[in-house]
1. Thinking only about relative contact order in percent (Cα under 8 Å, 6 or more apart), which of 1, 2 has the largest value?
2. Looking at mean projected area of the Cα convex hull in nm², point out which structure of 1, 2 has the largest value.
3. For helix-only ellipticity at 222 nm (-39500 (n - 2.57) for each DSSP H run of 4 or more, over all residues; to 500), the calculated result is -11500, so let me know which of 1, 2 that is.
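Every read-out reported here was derived from the displayed coordinates using simple, explicitly stated rules and does not represent laboratory data. Bear in mind the structure is a predicted one, so any value in this text is a computation, not a measurement.
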Structure 1
Amino acid sequence: MVLKSMSQAAITIGTSVKVTHVRDRIPQAMVESLTANNVGTVTGFQVTDGSGVGVVVTFPNGSSCWFFDDEIAPV
């Protein structure tokens, strides 16, 4: 699967991305972790609400979370 929004390059599994901003749905611990390191690797995709696709990002510390495509950018 390739995810591509109108404003950014194609994102595939294995792409390095940085989290540019987040909505308030993620846990506070993840927000704090992103403050220290906001760069990770795309490890999968997830249907978000039946009409959207989220990107699962895994970080060097082993944690992972999904993000909307407008919350990330290729590194």
Structure 2
Amino acid sequence: MEYEILSKNSAIPCLVVADADNGRYMIREADTSGEVFNNPREMLFWMYNNWTEQDFEDQAFYNHILSSLQEIVQN
């Protein structure tokens, strides 16, 4: 999965990539810095600790991203 989501704090969208086939788990934040993770569980915990749905223009889409990542973690 690869999603771009607009933050209320930046004109550049945040990027969430969880690519199990290629072992890529990364996030680009609103300030364009990034985070790289070893697995989807680490990425999910980071999102819970650092982002909230209020940070984004489309809160429902943010929740959709979280749900998709939770499914990846559970499988």
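1. Details: 1: 34; 2: 26.
Answer by largest value of relative contact order in percent (Cα under 8 Å, 6 or more apart): 1.
2. On the way: 1: 4.8; 2: 4.4.
Across 1, 2, mean projected area of the Cα convex hull in nm² peaks for 1.
3. On the way: 1: -3500; 2: -11500.
Among 1, 2, the structure yielding -11500 for helix-only ellipticity at 222 nm (-39500 (n - 2.57) for each DSSP H run of 4 or more, over all residues; to 500) is 2.
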